[in-house]
Structure I
Amino acid sequence: MRVLLVSSKGDFKEDVSKVTGIGRYAREVYNGLINAGVDVAILPLYDYSSLSSSVLTTVKGIFNNYSGYDNIHLLSPKPFFPIRKSKAKLITTVHDLFFLRYRESQPMPLMKRFYVKSILSSDAVIVVSSLVKEDVEKLGYKKKVFIVNPGIDGLFFNKPVGKKDRRDIVKIGYIGRIDSERKNVVRGIRVFKKLKEKNVVFELWGSYNPNSEIYKEILREAKDDSRIKIMGPVSDEKLIEVYDSFDAFFFPTREEGFGFPIVEAQARGIPVIVFKDAGIPQEVCEYCIKVEDELPSLDYILSFGEKYGEKLRKEASKFSWENSIKGIINVYNSLMH
């Protein structure tokens, strides 16, 4: 079986800190397939740095020679309409359809239309969760859809977790884009402020644009509450250390395609709090604390972590790259029969 992985040019850059989540997915799939003995090649084709480069790389994709492959796997939706596809099956991994719903995620209008057309033209679609499967089917896709959950970095499982002693200050944390409409941090702050206890802080870790309207609103909401701390970006090297410093992880997101921060926090035995009305895949949020407009008491949060920490770690261990690669190979094999 010969497989061609198609991605954006930046997905295989040497510096992993500069790639997106899809870039990390691309690397994990490529390395995992090689380790599994699959005959795999990569085509880091697409360049979205400008309108002209977007058009040029799309045209290159149309006229490229794809003969000799059994499966062509687009690692995320691309404007991909090859003239000579040969016998190969075209597979697209869909991580989410947020580019249809959120302005911050939208590509150029023409590209958005091409993304959808490319998904619908695929012989099969791999989705990262049950929720994304529902979204793809609502698009009108009628062919084979396979759910293959991605994994998280093995360090989250391999690095020992120290036993937490109760501290004078309870630390609730958030990691993610701070000024994202979808991440819904403003609502999270408003709910946190209802906590009356003074021995608690809410640390917000992540990047942001200081000139964005959402960030300015966050500052207005936080200015009268010294318990809210805007920490800024966290490096990959310190990510696990930051998670381990939390007593709980509050993720006020509106919706997630998969929900990596939830799994990462649970892999460290940390209880995760989400909103009941959030669109989060059930396979990820089954063991989350679900709230409406108020957080539970600090005693409840702390006791939840003490009681279920090992259970959370065990459940999170299902989301390994080893399991994900096995699932992807199973998809390839099923399309060859």
Structure II
Amino acid sequence: MKRYGVVVIGCGYMGALHLDAISRQERVRLIGVADWNRDRVSLVASQYGAECWGTDYRALIERDDVDLVIIATYPSSHLEIAKDCLAAGKHILCEKPMAGNERETQEFMKLARGAKTKVLIGHILRHNTTYQAVMKMIREGAIGFPLVIRLSQLKPSKNWASHLSLLRDVSPIVDCGVHYIDVMRWATGADVVSVNGIGQRLYEEVPPYTYNYGLMTLRLSDGSIGYFETGWGKGLPTDNRKEFIGPAGRIRIIYKNDRPLGVQHLGNLVEVEDYRKGTVRQINMDFSVKPTGAQLDYFLSMVENNLPAIPAMEDAYRAMEIALLADRAIHEGITLPCAK
């Protein structure tokens, strides 16, 4: 069994989730970790047993025993790091969103299309078994079409300094919205035709060019509509609505951590209401394996078996394209068409 050498660049929240997945995967060997914060990266290297660490990722990715690189830094650095990794002949798993702005996103996509190695964008919901099961039900007509899709991801900031730092780089609509734009397109099999939204800068510390609360609404080509509400802040509640409503029924996902303590061991809950039969089913979905682990497994299969990316690079790019349009619509207070 080949063990793939891996380097993780970025030791923040998502970097830690990737490192957890690596620690449980026998087919990979953690060569190194990199982060601009020396104290943090040395601590993480010790915690996860990395063979080496540094504040400059370039020295690590040039090693011959490194096969895979996971990029878990802020979006504005993704393009430069990806260029260096692909030039070094490494396969890359890059966190979403793929870049920091429209120009960099286009350049990243061009780079990925010409790559001789594998490139995967970290849309972990595509590798989440709960979402996979729900998407299958929807696409098979369980609740009919068109859909009303109601999605939210609000977070109270336990570490406001960290969220504030991310806000300087990207808005929450772009950072989180790419996931849920992809989910809407996945559920319907349709494309987004127009987008608008609203945003609010709630605190003086938030840079004047962005907002920490946002809501976007989308119309899709099959007649479906959806919204995504997101935000980070000291006074915001936790809100994780994931609901799909059709003419024949409704499907709701309740995350494991949002369930009562006594039943959290049962995993995520999928509630399926069938208006035609007058029934409500509750399905417990095992969540013992986190999506980052399933995503890593698939990334290895891409490398070993020459499989395509999931989602396809074109789908990841389209989600980012629409998220950037939503961000622009919020700033300009207009509705924007999303024609390809």
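Read the figures in this text as sums done on the coordinates, not as results from a lab. On a predicted model such as this, the values are computed, not experimentally measured, just so you know. Cβ atoms are built from the backbone, for glycine too; each structure is taken alone.
For structures I, II, which has the highest computed value of distance in nm of label points 7 Å out along Cα→Cβ at positions 79 and 303?
Numbers: I: 5.8; II: 2.7.
Structure I comes out on top.
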Item to check | If mean count of other Cβ atoms within 10 Å over residues 31-38 is computed and equals 14.4, the structure in I, II | outcome: I
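When volume of the Cα convex hull per residue in Å³, for residues 7-182 alone is computed for each of I, II, which one produces 165? Could the numbers behind the result be given before it?
Details: I: 165; II: 150.
Source structure: I.
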Checklist outcome for this item: FRET efficiency 1/(1 + (r/R0)^6) of positions 223 and 327 (r between Cβ atoms, R0 = 35 Å, to 0.05): greatest across I, II for structure II
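Where does the value 1.05 come from, among I, II, when Cα Rg over 2.2 N^0.38 Å is the thing being computed?
Values: I: 1.05; II: 1.00.
Source structure: I.
So relative contact order in percent (Cα under 8 Å, 6 or more apart), computed for just one structure, reads 15; which one of I, II is that?
Details: I: 15; II: 18.
Matching structure: I.
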